[in-house]
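Chemist: So, here's a batch of structures to check.
What follows draws every value from the coordinates through simple rules; no lab data is involved. These numbers come from a predicted model, not from an experiment. Cβ atoms are built from the backbone, for glycine too; each structure is taken alone.
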Structure P
Amino acid sequence: MFDTLLQGGTVHDGTGRVYEGWDVGIKDGRIAEIGPNLNTEDVQEVIPVQGLIVAPGFVDMHTHSDFTLIADGRAESQVHQGVTTEVIGQCGISCAPVLSHDAIKQVSPWYTADAKYKGWLGFAEYLDALDETALGVNVMAFVGHGTIHRAVMGDELHPGTAEDVKEMAQLVERCIEEGAGGFSSGLEYFPGILSAPEHLVPMCEVAAKHNRLYATHVRNRDTEYDLGFAEAIETAQKSGSKLQISHIQPKFGAPEHAMNHTLEMIELARRHDVDIAFDVIPHDWNHTLMAAILPKWAQAGGIDAVMKRLADPEMREKIKANPKPMWLIVKAKKWEDIVLLNATINKDIVGADFAEIGRMRGCDPYDAVLDILLEEGDNMMACMWSSKSFKDADVELCLQQPECAVISDTVAIANEGILKDHVGSLSGYGWAARFLQYYVRDKKTLSLAEGLRKITSLPATRLGLIDRGFIKQGYFADICVFDAASITSNVTVKNPRRYASGIAHVLVNGELSMRNGKRTNTNAGRVLRDFKAA
């Protein structure tokens, strides 16, 4: 009758409903039946799960695994904490479309030079390359504005004429027709930093036409947070697109009332029929590309041009004098609260803070930052740092809003293999575990049922995923079985590559990718290309 039967667990269906002592029967990759005391005759495998939570697999709706999944599709850091679906192509950064194979490394986050992969140009070709990879998770891919801009404009220091923008919108249309699940922008990154609503609206109109999300990393979540959020709302209002504000929590430098005011702005916009939701990182650490600290003029022209500026003493002083860096915590010189998160050439000092790195190198910490970028060279896009820039109270306030999802903003990696030296974020190996451990179990900010909704059915519905995100008959058997009392993130600043604990079993499309707390050799993830109206 069933291929697999999960017997006697506490079933959370993703909506908030809970069923004690129920069974979940799985057949041909889907949930065939749920209920108490299901018939065990003709079941290939019965897995007792008494005392454990049986939940939909976790849906991470904001990641940057675009290239790490190409390099190593197993997604070990995600599978080990119950993630079964990832959404890539966020913050305006996607691996496609590109004009040449040489351009792939420029647009790919966490690009890994030693990775073996066949090149691509268009979005469909990129998805095909993912399809040919053994994937530990299902993958939905957004197309990024930054990559679209580069495909049309190159690295020119202007947002494009009306004709250029029209060409960009046509390219977004093509990518969505080829399987892109949505459109994203990163307005604190080059080249997104050049754009205004009049440049983005035509592309967002394409997303709206196809009923896809527009996800944005807004501009200025610090002193001018209100301008950044107002810009995002205006873009959605004019284009008619559904807006997803990524990692909404304000940064270091924002006034105390910023989070409350932002939620008030969103509520007012909703009254005027703007469809808005948002998500948060369940952590007070804020991570990003180190190169984003450079002013926009210093990022123009590609990596070679950036390196020449970094090597020029006069240019370097102009860079350091930037009155509005992406992180005001840098301007405040709080170097002890900023750590090197990921590097290729300088991997031996990953985890050290920049006050310490400055002392080690005998230089000003800001010069150490620019020196490291210069030393990383072609690996600059993989160079990351993290700072203690978020407030826990802001995260909790967001989590109390019913429309708030929880995300990792990280990459799928592994602590062995080709990606063993990579770090995505300080929550990369434990974002979901930390959320359920810290905010649900320990702080009781949310009930377990509501916490699970925020990482299962809520993002799945918002994204338009077909038959995923719920424990429901006929749905794909993406399932996480875990111990609510022991699920734990084991990550520290000095040791960020530790897998989470407390996960018993993970099923992706009905196949066990984790069994009894151990990773199997099964990678049953799929590239998702078809979506329903969300």
Structure Q
Amino acid sequence: MKKSNSYGAFDYNKKNKRKIIKTSIQSIILIVLGFILYHAIFDTKQYAEPDPAQWNNNNGFVALSYFGVARTGTTELIAKKRLDQQLKTLSDHGYTTISQQDVMDYYSNGKPLPPKALFLSFEDGRNDSSLFAQPLLEKYNFKATILSYANKAGSKESKFLQPKDMLKMMKTGYWELGSNGYRLTYINIFDKAGKLIGVKDENEFKDRENTSYYTHYLMDFIRDENHVPIENRKAMEARVNADYKSMDEIYKRTLGFVPNVYMIMHANYLYGGMNRLVENVNDDNIKAMFGMHFNREGFSFNTSDESPYDLTRVQPASYWYTNHLLMKLRKDTGEKVSFVAGDEKRAANWNLESGAAEFADDRIALTSPPAGKGFLYLKGSGAYSDVKVTAELSGHSVGKQSIYLRYNRKLGSYVRVSIEDNKVILEQKDKAGKIERLLEHSLLSVAAERAKKLEIALHDNQLMLKVDDELLLGEQQINAAIKSGEIALSSEASPINEKDDIYDAAFDDIRVMSVSEDGSEQKLLYKNGYTGIEGLISRIRNAVNASFDWAIDTF
């Protein structure tokens, strides 16, 4: 009995020690976060207005609009570090941000813009966008517009900025205000079985993967299960007018004015073939309430021929690398860009044939050209024949990222393993140009946004393939004529993604080992991952980042 009590006391003390350590770490993190928040709020700088006397651009301006910003990023919100790199690159390329008034003067009075003009905005009126973007605007002296939904005024949802917050932001000069509308509500929702779901607000509409169609509240008549309108013109106009009226009343009551710029949801519907009656009532309200309207999305450049009520912008996705943004700007503007290379020492091991490659930490981010293929060759790998290649592929699930073995540039032959649209594909191509698919394996949908670990071993004419430690092929026969060649990487956009023909493949911790006659590993031929102290530092950094994310999510 005594022994049992002694053990219980020991276990209790051990548990207490762990609790004390955990509490101490959390307290330190909260103190650091408090310090950051304090200085973010009270040490705000003032925006330095650029001198328009030197402006001589009559060609147009680029418009970028981010959904939001998070500390380490999410599937929808861009990471602060990535946003920092993108804004730095834009600044290095000579971009100057312009105000709403600059845009209005450009269209109404023909006043010139800076040589490289940028209209920058952040949508949805999120607190985290303000918190994490503010230091970056100060750092590069950029001005931005923060857009909001009017019905979030007075909301208890902590993620949304309130009118008093936005008015304080304006005082710094770095921020202007805009609107995404009264609310984010969807109508005419149909599931994949064709069943009408009806009307749902954003926070209710979670299962979008199982829907076949939906549209925004302002974009159509409300329809029945046969897609027939259930409201007449008068009822539709009253419903749409009520949204604009509510928006006008809330902004005037809480801000004292209606923001000058509007970005309607959804983009590309208005003036794009929608029902004319619905278009007319929206058009009348927009021109009566706002001075400018970004109606379109997908193209970044606005010329002097555009209507200030039908402007266009690009919404960079959270998974875009900086070279993706630069590739898009080059495509839209026709201007030259200088791509980000990252670690030049690591980059020196590779030959870039097409696209752009960034070497950061143990990652190679390979960006394809528009509607083309990004391609990298490992220098000296032409002498490799029997090898084992391992890597983690962390590009977006919609797209194609590939590893080539025995790629013979002269003959065009190769063995290729790809992750394409969440499928594993093994192919071989002989010198005659014939491509043969040896495997197509669908991955679980739950793994779509998770890195996939590839392990490929090629010995003589036999191939072994593992994905996430699952053996897919043990002794797959390969064409005996495909004997030698280089190791290469490629990236390519998917036709499934109709909105974007540029793709970022991401290869982490690439290792190439020689393989002996019995198939066992022999010698490390190449490694792009961390070793020794680098690996330790990386693990510590990841642990600290995880702790900060926990603190932000918890408190």
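Chemist: Comparing P, Q, where is FRET efficiency 1/(1 + (r/R0)^6) of positions 86 and 190 (r between Cβ atoms, R0 = 41 Å, to 0.05) highest? Write down the numbers at each step before the final one.
Modeler: Working: P: 0.95; Q: 0.65.
Going through P, Q one by one, FRET efficiency 1/(1 + (r/R0)^6) of positions 86 and 190 (r between Cβ atoms, R0 = 41 Å, to 0.05) is largest in P.
Chemist: State the single structure among P, Q that was used to calculate Rg/Rh (Cα atoms, Kirkwood Rh), for residues 182-293 alone, giving 0.95.
Modeler: Source structure: P.
Chemist: Given a computed value of 23 for percent of Cα pairs over 38 Å apart, which structure among P, Q does it belong to?
Modeler: Values: P: 23; Q: 42.
Here the read-out was taken from P.
Chemist: The value 0.60 for FRET efficiency 1/(1 + (r/R0)^6) of positions 150 and 422 (r between Cβ atoms, R0 = 41 Å, to 0.05) was derived from one model only; which of P, Q is it?
Modeler: The read-out was computed on structure Q.
Chemist: Still on this structure, I have one more. One of P, Q was used to calculate FRET efficiency 1/(1 + (r/R0)^6) of positions 46 and 326 (r between Cβ atoms, R0 = 41 Å, to 0.05), giving 0.85; which?
Modeler: Q
Chemist: On to the next question. Given a value of 0.55 for FRET efficiency 1/(1 + (r/R0)^6) of positions 246 and 518 (r between Cβ atoms, R0 = 35 Å, to 0.05), point me to the structure among P, Q it was derived from.
Modeler: Structure of origin is P.
Chemist: While we're on this one: One of P, Q was used to compute distance in nm of label points 7 Å out along Cα→Cβ at positions 166 and 478, and the result was 5.8. Which label is that?
Modeler: On the way: P: 3.9; Q: 5.8.
Label of the originating structure: Q.
Chemist: For relative contact order in percent (Cα under 8 Å, 6 or more apart), which of P, Q scores largest?
Modeler: With respect to relative contact order in percent (Cα under 8 Å, 6 or more apart), the highest-scoring structure among P, Q is P.
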